[in-house]
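K.L.:
Below are structures written as C-alpha cells.
Readers should treat all values here as calculations from the given coordinates under stated rules, not as data from a laboratory. Not measured: the values here are computed from a predicted model. Cβ atoms are built from the backbone, for glycine too; each structure is taken alone.
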Structure 1
Amino acid sequence: MKLAVVRSIGSARGFRDEQDVADFEQELVDQFALAMAAAGLTDGHIQSSRAAVFEFRQSLAAPLWTAAPDDADRFLAGLRRAGLAVSTRAGKAKTLAQFYDFAIARYQADVHALTGFVLEQPIDEYNRQSNNSLGKIRVPPSDTEVDHLFAGWRSSLSSARKFLPAARDYFAASLWRRLGLRINESAKLDIRDWRPDLSEFGKLHVRFGKGSRGRGVKPRLVPAINGADRLIDWWLAEVRHLFGPDWDNPDAPMIPSERFDQDLGRCSRASDDVLRQGLKAQTVVFLPAWVGRMTPHVLRHYCASSLYGAGMDLKAIQEILGHEWLSTTTRYIHVSSDHVEQAWLTANRRLETRFGGRV
C-alpha cells in the first residue's frame, strides 16, 4: 500500500496550492487504511473501504473535510437512483461513517488548524440505514413449515431423477437448518473436518468461519447437536462414497460436485450457487408460500430461533453461530407470535404450584 508523502501531522500549517489540498486528503484516507490494517482487517475490505471514500469524494464540490449531512443525502440518493441494492448503499454509508469517526477522533484539531473547517459526521441518525430498511429482520418459517419442507424433501430423494445432487443439496440445507452454518462455511468443509471423537456428539471443524468487519476467517468447532450427528453419519456412510473413490481422502470436500478432478484425485467442491439453487427448487415444490423468501441465511435464523425456543441460552447459540458479539446473536432470535402469552401462562403455573392453587 503506497501512502502519499505530504507532511507530518503537526508540521507546517497552510497549503501552498491545490496539490497540497489533494495530498492532504489522500493522507487522511491512507491513515484510515493503515488503522484498518493495524486492526487486522483484510486487504479486500481495506480496498473496498478506500474506494467508497473516494467515490464519495467525487460527488463533492469541495474537499472531504467540508462534507455535511446534506452532501451524504445527495450521495446516497444518487446510489439509489443508480439502482444499487439497499445492502450495497448501507455498506457504503457505514464505511463513510467509520471514516469520519476516525478522522474526527484523530485529526479534528489538525484539519481545523490547516483548513479552518470543523469536521462533521455526514452520516447521521436521519440518513443512516435502519435494520428494517436493510431487510435484516429475517423472520424464519415456523417449525411446522420447516418440518414439512425437509420431510417432503427427504422422502423425494429415492425418486429423484438425479439422486446424488438431490441428496447432497438436502444434506447441505440440513446443516444450515440444524447447526446454522453459513453457506460458504458448509461448502468449504472437508471430510477431515468431521471429528466424531470430540465430545458426546462429535464436532465439525468450521475452518472458514466468517470473521467480523473483514477480519478474515475465524475457525470454530461446532458440536453436532440437534440431530446433526445422525445426519452426518447418514451422509458419510450411505451417500458420500457414491460420488467417487475419494470418500476416504481427508482432503476431499465433504460436499462435492459431480465433477471429479483427475489432477487432484478427488471430487471438485460444490459451489454456493448450486447449493442455493437446490434449496430454491425444493421450496417451490414443498413450501411454495416461501418461494422467493427461503434462503440459506433464513435457515440460519431458523436454527438460532429453534435452539433458543428449545431452551438453549444465548451464549451457547452465539458460539454455535460463530458471532463475535452477543448483540448480533440476539438479532437472529425470532420468538413465536404467542411467546409472550406462553411465558405469562408458564409464570402463572409456577405461582399456582408454589402457592397450592391459591392465586
Structure 2
Amino acid sequence: MVNFAGWSMPVQYALSHLESHLHTRQHCSLFDVSHMLQTKVFGRDRVKFMESLVVGDIAELKPDQGTLSLFTNEEGGILDDLIVTSTSEQHLYVVSNAGCREKDWALMQVHVHAELLLHSLCPGPSAVQVLQTGVSDDLAKLPFMSSAVMGVFGVPGCRVTRCGYTGEDGVEISVPMGRAVELVELLLRDPQVQLAGLAARDSLRLEAGLCLYGSDIDETTTPVEAALVWTLGKRRRVAMDFPGAKVIVPQIKGKVKRKRVGLISTGPPIRPHMHILSLEGRPIGEVTSGCPSPCLKKNVAMGYVAGEQSRVGTVLAVEPITPSGACQGQWQRWGEQLSPLET
C-alpha cells in the first residue's frame, strides 16, 4: 500500500505487476478509481460556465456523450485533465484527478455529490462481455465516450461509461457508495476479472502513450507542447474564448520550443528525469515517464524534447542520473524515438 493523492492505494493485489498487466491486455481487470473527484454541475448556464474553464467544445456534446478536456490557466498551462459528460438528466458529470482535487473544487465552485463511488472495469478484450451478463442494456450500442444509467448485477442507479485509460476497450462504473463492495464481489465471480493496482495502471497507460498529470503534463506545459491539440474544440479555437487561448492558439500553427514525444529503446529502462541528448551529446530535453513494456518487450518512455528534434524516427540518446541527481558517465545511445500521439 502507498499514499496516492492522500488515499491509501495498493500497488498490486494477488497477481504480480507483470501478471496483472498482461491479464488486462488478454482478459480484463478491475481498477479501484474511487479516489477520483466526481462533480455534478447543474444550472441553465452550466455549459457556458464549464466552457469558461476548459478547452473542449461542451456545447456540441449529445445527451450522455462525454469528452476528455483540460482545465487551463491564462498562461496556457494545464491545470488538470478531466472528462466532461453532458447527461440526459440535465447536468454535467465531471471526473477529474484526485491529486488536483482542491484546485479543481476551487475552479468549479459547485455542489459536489459525495454519494457516488467510481470503479473501473478496465480495459481488456473481455470487459464489455463480462459486464453484458449483468445489465439489460445492449452495451454494443454504447459508443466510446458515451454513458448510460442502468442497473448492474442488480445494483440500480449506476452510470456506465464506455471509456478507460489503458488503450483497451472498457467501461467505468459509477456506483452508489453503499453498494460498491457488493458490486465488486459480483464482478470478481467471473474468473476473467482480476483486481489490478497502481503499478499495472501506470505501465498500461504508458504503454498506450497516455499522460499522467503531474508527471507528463502540468501547469508549465501547454496542450500544444503536450501533443494534446486534439482536445481543443474547433469552435473554441476560432472563438479563442478559453483560458490561455492567446498563448495556445498561436502555437498550433507556429513552432513550440519543446514537444512531448514517445520513446522506445532496448537495454536498461529509461526512467523519469533522465536527460535526453542529441547524438552530439547536447541536452535537448528530459524524460517524464518510463518503464519496461511487458507487451512490446522493449522499454517505453515519454518526455519533452526541443521542437526541431521531435520528428518521428529521430535517433536520440539518454544520459543516466545518479541517486544524488548528478549526471555520470557518457551519454548512451538507446535507439529510435517515436511520437505516436502527434496531431
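K.L.:
FRET efficiency 1/(1 + (r/R0)^6) of positions 40 and 152 (r between Cβ atoms, R0 = 35 Å, to 0.05) was computed and gave 0.95; which structure, 1, 2, did it come from?
P.N.:
Value 0.95 for FRET efficiency 1/(1 + (r/R0)^6) of positions 40 and 152 (r between Cβ atoms, R0 = 35 Å, to 0.05) corresponds to 2 out of 1, 2.
K.L.:
One of 1, 2 was used to calculate relative contact order in percent (Cα under 8 Å, 6 or more apart), giving 15; which?
P.N.:
Answer for the origin of the read-out: 1.
K.L.:
Which structure, out of 1, 2, was helix-only ellipticity at 222 nm (-39500 (n - 2.57) for each DSSP H run of 4 or more, over all residues; to 500) derived from, given a value of -16000?
P.N.:
Working: 1: -16000; 2: -5000.
It traces back to 1.
K.L.:
2, 7, 13, 15, 14, 12, 11, 11, 7, 5, 2, 0 is what came out when P(r) over Cα pairs in 5 Å bins from 0, in percent, for residues 168-287 alone was calculated for one structure; which of 1, 2 is it? Don't skip to the end; give the middle numbers.
P.N.:
Details: 1: 2, 11, 21, 24, 21, 13, 7, 2, 0; 2: 2, 7, 13, 15, 14, 12, 11, 11, 7, 5, 2, 0.
Label of the originating structure: 2.
K.L.:
Moving to a separate point now. For which of the structures 1, 2 does the calculation of distance in nm of label points 7 Å out along Cα→Cβ at positions 16 and 176 return 4.2?
P.N.:
Values: 1: 5.9; 2: 4.2.
This value belongs to structure 2.
K.L.:
With Kirkwood radius over Cα pairs in Å coming out at 21.1, pick the structure among 1, 2 it was computed from. Mind showing how you got there, number by number?
P.N.:
Values: 1: 24.1; 2: 21.1.
Source structure: 2.
K.L.:
Where does the value 23.0 come from, among 1, 2, when mean count of other Cβ atoms within 10 Å over residues 80-87 is the thing being computed?
P.N.:
On the way: 1: 10.9; 2: 23.0.
Computing mean count of other Cβ atoms within 10 Å over residues 80-87 on every structure in 1, 2 gives 23.0 only for 2.
K.L.:
With distance in nm of label points 7 Å out along Cα→Cβ at positions 104 and 160 coming out at 2.4, pick the structure among 1, 2 it was computed from.
P.N.:
Values: 1: 5.2; 2: 2.4.
The read-out comes from structure 2.
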